[in-house]
Structure I
Amino acid sequence: MEATLEKDAIKGGEFLIRETSADEIFIPEEFSEEQQMMAQACKDFIEKEIAPNHERIDKMEEGLMPSLMDKAGELGLLGVSIPEAYGGLGMNFNTGMLIADIMGAAGSFSTAYGAHTGIGTLPILYYGTEEQKKNYVTKLATGEWKACYCLTEPDAGSDANSGKTKATLTDDGKHYLINGQKMWISNAGFADLLIVFAKIDDDKNLTAFIVERTWDGITMNDEEVKLGIKGSSTRQVFFNDVKVPVENMLSDRENGFKIAVNILNIGRIKLASGVIGGCKEVATQATQYANDRKQFGTPLSTFGAIKHKLAEMATRTFATESAAYRAGQNIDDKIEDLIADGMPEQEAKLKGVEQFAIECAIMKVHGSEVLDYIVDEGVQVYGGMGFSEDAPMARAYRDARIARIYEGTNEINRMLLVGMILKRAMKGELDVMGPAMAVAKELTSVPSFATPDLSQPFAAEKEVIKKLKKAVLMVAGKAAQTFGPGLNDEQEILMNLADMVIEIYVAESTILRAEKLVSKNGEDSAKLQVAMAKLYLSQAVQKVNNAGNEAVACFATGDEMKVMLMGMKRFTKMDPYNTRDLRREIADVMIEKGGFPY
């Protein structure tokens, strides 16, 4: 992989107050030949084993899903990011993101795959003892054993730490007896190993345990009948005096909630990459259908309204991909720095992801909502056929909906990401208040009439992004000053702020990727990517403006409101692009290629 330019390591969330150059970010075009070979192996697996069997998978044919997991294990796809010492391939974080990306086109199988390789395996890899890793991770890396993650309970969803499952030490001190109920457990129907969260006695926080399926006292309800991802196993699991050896406690007592939070950070960013493959597949299918289907004697793809939809599919996917791999490489770079400083590898991986937890939440929200948008538009392109189970859009539409719910709902993630920014600011880890105060001062001072140098490529776009950052700093700073700690209870404002932050991060990532491609390959070869970057930026500006105005109206009044709304107008001002022509340019490439444009 081509190394990015060495510079002071960026911190999580720091993109809001720091200008990033194109040379500092990683783009998917820089994946190495080895990584591309892994991606191709994954594509071949989907084409050979998954695509022909979608209906069989959805009908939950007995033994089919575990047999597919076995085949994925034989190809090394279950152990991409697991160290070689435990039977894996030992590849980096961004490579794991790439495989999750490709696997996103695998429908229900992608859920089973993600539950096993992520929340099922990583708690032991990152928190287990050496003995636990050798005993369990080696089996999980090859697919010999399958895993599931038992956290959610009937009364403990987003508030996971309120779970009521109990663990009690036996009189001889050799076992914990686990009693309780878990629900919505992916892979439960065929998992050999369960990561179970329970509270010991009257502890405030959860503790995690490694539980083997064959132990007495584990029972399950029938498979859940779900709206989507019908082929994935989802069951309620009951624990009745399940004897778990004390050595199967994972990490320390009451450390379970921390494990859950950190593993969910990984799940969030992996979900962001995991939607990309699905988005590309739907965009390709929609393009092919639009080319083949004729109305009024001409293909659907010749109509401007259809071109609009196709171009939006490609653009939003391009934006998600740009931001996801930017964040993934930031995580990899942080991990390498921590290892170089002497931190053990697994601890460094946890700390690396934790450092960019803000970006993980950003990308989970953005990616899942882009997927939802694209499958919805895919149905629309297909028209009446989109509503038929005989066409591929119905399954895609149903399967996509869960992405906004699992790994923490999008509402939770929006509030979480703003809360993390504010918390880090209060702790002095992120200097947000200084720049926010500077923006507030700028609002009441005489405007500068100096003209920025816009002669360099993308200088105008970068100037727009710089002003968008001022917009969110202005609103966030004033909201924090107005409400103080009470801002945590102003969920509507937090969601507005989150939308602003999300759009800024994704738009900047998209522009930087286009700039880097132009610098590497020339303007002509990157014409498509430049068009998509500009189209996305124009929409991001509107979204930031709308969210900022809505937030300001929630807490400012009188002259203060007028000043802030004038500030929003100033900071979201942008010379408009001809978005019709940009979309037509993008769609025409898709129509000619008969699918996703790059």
Structure II
Amino acid sequence: MKNITLFLLFLFLGLSLLLGGRGAETAVHAQPSGSLLVRRVNVPYTTAVEPNIPVPERAILWFGEVGPTVQSYADVRLIYNSEKLHVTFHIIDQYLQFDPTPTPAEMPNWDAATLYLDLGGNSGSTPDANAYRFTGQLSALFDVRGGYDVAYQGNGAGWGETAVPFETFIGTQTLNGPNNSQGDEGWNINFRIPWSSLGLSGPPAAGTVWGLGLTVHDEDGIGHENRHWPEGLTSSSPATWGQMHFGLPSYTPPGGVSGSSTLTIREGLDGAAVPDGHVGGSSICGDPPPFWPDWGSTNYAHATQVNIQNQWNLGDWPCFSKYYVTFPLDALPAGQAIVSANLTMYHFGNSRPSEAEPSLIQVFTVADDWNESTLVWNNAPLAVQNVARAWVNPIADNAPGQFISWDLSAAVAEAYANGQPLRLALYSADNALHSGKYFNSSESFDPNRRPTLAITYGSAYGFTLAVDQVVQTAVPGGSAQFDLSVVPTGGFGTAVTFQANSVPTGVTVTIPPGGITPPGSKTITINHTNPGQTTGSLYTIPVTVTGDGVQRTINLYLLVNGSQTFLPLTQR
């Protein structure tokens, strides 16, 4: 293949199509349309200022692995206020190494972290003036940080060092100090980026999307590695980065819904299979030690209770725990509109009740399938994005439990539109020592306490879109045809028209004139205009269908000088 980035994207896309996706219909999407995987973090706003910026309320994402050597894992917490963007890496790493007198070019060769921002979004093959790169290296706690961080700005061809002001602060969790062969636990680094350093007078408006990339540089004395978020990140190509969305997501149900039905999905109810499992330390903090060789590969299949836990102090990283669950959506009838959806779990206890504090537990969507029997910390899927959060108060000893609910309307609507199950992860950005919250799992002996997804849906007036094959390949200068089907819902009977919007440079679109009255289809031809092209390119062409005030958009994809990869279907 001509372009490795396209190869990685189509690994995911091929799986999506093979599992029966409905293409990229956007009738009820809460996120940008398309089956291509783009990792996103929705960052909350706070009115607090230093040093009182709340920790549990920050968005969190994670990447990497926990292991004894040349392996590192990071939780990254993000929040913003009227003055600055705050991004904190918490890095689990057994051996800490730093250069006491680094040059800017040498910093990534040691334990360090890099933050990438692109104010123009995650697009472009080279960094322009909207792109920034901030690197901070580990240092001794008493060192002045000015010698251990550096900023760069894009210049259209690459990166140029710049003097824009920003701050870094570090903390370490070590008994023996860095730069030796004695075991450590990890370190953290906090980036504080003033808006003025990015040429802004204040924070971006809610809903703004920037490009975001993260790298952990890990030097263990015997080897070096770089871990990236997202996985395919290339420093010089913002198109390979993820997204940072300012503000938390929301959902507006579609209008004109007729009728109302509720579907309840729970393990064993009406034959539903709802696999789940937790990874990390369980409720025993990964007991017994030693932790480094085996903790990241420990499986807890068939547990009847699960733990969700995190904290700021990396000295207790063996207690960290995430929860994964998958709800099938195949019992939802076709052509429905999602009105609302809620996940409910039974919280029955927590670690050290006398000292426990409330937890803000966050819910994340997950793209990849997993197997309960092999699910472990180091192979658990990364989040696609954070979609919901709910406070969970601690329960005193011998007190009754409580049901906790999260609003997952947008996540269910998106998964349903793409023909996928709802795959979720739950985790927190907690900082308190005793933050563990215990819940009943899908294998609980009490069926009523198993995780439950309740979906309210109805028939929306309008139509749904589907395409025979959402991705087509073509040779340079060639073309491909897409058969786009329109199916009415809710008594819709008006003619619809078709229009290609935002057609990218390099292709043209041919749509036969005239509308159709659903049900019906239209053949759309996408033509590549550069027969001499030698590189691989992926073109995204949004097509909008409109009628009687209803508008739907679907993305079509043309891959030139590339190939599609379809993964084998795995069922559990």
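Computed from the coordinates by the stated procedures, all read-outs in this text should not be read as laboratory data. All values derive from a computational prediction rather than experimental measurement. Cβ atoms are built from the backbone, for glycine too; each structure is taken alone.
One of I, II was used to compute mean count of other Cβ atoms within 10 Å over residues 39-46, and the answer was 19.9. Which one was it? The partial results should precede the final answer.
Details: I: 17.2; II: 19.9.
This figure was derived from II.
Work out the source of 15 here, i.e. which of I, II gives that when relative contact order in percent (Cα under 8 Å, 6 or more apart) is computed.
Values: I: 15; II: 18.
The value was obtained from structure I.
The value 12.5 for mean count of other Cβ atoms within 10 Å over residues 287-294 was derived from one model only; which of I, II is it? It was calculated from structure II. Out of I, II, which structure matches -1500 when helix-only ellipticity at 222 nm (-39500 (n - 2.57) for each DSSP H run of 4 or more, over all residues; to 500) is calculated? Source structure for this number: II. Suppose mean count of other Cβ atoms within 10 Å over residues 159-166 works out to 13.4; of I, II, which structure was it derived from? Attributed to the structure labelled II.
To which of I, II does the computed value 17.1 (mean count of other Cβ atoms within 10 Å over residues 239-246) belong? Working through the options, I get structure I.
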